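Next come the structures, one after another.
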Structure P
């Protein structure tokens, strides 16, 4: 299973071994299926979502929980050619707050490798700034 990650206010990312990663689908929080999890593509960016709380599934209680106020949700920004399948599972402290325009994507960690919820939809890589 993929563990939840969160960030402090300086942007440093931490693994939370007590909670599983969840994703947002509509108004629901769900555990990503194995089929929709891929290793984070090489030129992806990770960033925290300002004014948010990370949401995860407590491994012991099986309850969906928001982490403490100092544990911000983390999102992946994928390169062109990928379609996100789940949003990050977050609770916004101020629900009417506008967020920067990014393609927020759910992301977690397993054995020091980041995983995200996406499908590669473009086989060509000439759009990749790394090429």
Structure Q
């Protein structure tokens, strides 16, 4: 009988051990469920953020296209300005010749460049003025 009592006692101990393992398994299972819920929530945020990133990339691409188009316009404008400057130089040189002044085309170009330099310096001075002096 003593043997049976020992066996029953051992079975109780094993039963308690199994019960504690099952409780730990249930706790772990609940932790897994909670983690899965957090993962799901994180995936929702991640998906939303990826959508925002894609939209931002589309905006960046459109901005780059605009920059390229603007650069093309700038180049075109620079070419046009170069042609206008050459035409202006030739017209001014011809007007001076009609007025009796003998000046080479190079001299006319130099006088136009000098005027441009003066205008650039004046422009730079106006940019560098203090804000309080702009009203005067």
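Derivation of every value follows stated rules applied to the coordinates shown; laboratory data play no part. Note that the structure is predicted; figures quoted are calculated from it, not measured. Cβ atoms are built from the backbone, for glycine too; each structure is taken alone.
To which of P, Q does the computed value 2.9 (distance in nm of label points 7 Å out along Cα→Cβ at positions 15 and 119) belong? Considering all the candidates, the number was obtained from P. Can you spot which of P, Q the value 2.4 was calculated from, given it is distance in nm of label points 7 Å out along Cα→Cβ at positions 47 and 71? Checking each candidate, the match is P.
One of P, Q was used to compute Rg and Dmax of the Cα atoms in Å, and the result was 14.2, 46. Which label is that?
Of the structures listed, the value fits P.
When you work out distance in nm of label points 7 Å out along Cα→Cβ at positions 7 and 87 for each of the structures P, Q, which one comes out largest?
That would be structure Q.
Structures P, Q were shown, and helix-only ellipticity at 222 nm (-39500 (n - 2.57) for each DSSP H run of 4 or more, over all residues; to 500) at 0 was computed from P.
Structures P, Q were shown, and FRET efficiency 1/(1 + (r/R0)^6) of positions 31 and 79 (r between Cβ atoms, R0 = 35 Å, to 0.05) at 0.90 was computed from P. Tell me which structure, out of P, Q, gives 36, 8, 5 once semi-axes √(5λ) of the Cα gyration tensor in Å, for residues 63-110 alone is calculated. Label of the originating structure: Q. When distance in nm of label points 7 Å out along Cα→Cβ at positions 39 and 103 is calculated for each of structures P, Q, structure Q gives the greatest result.
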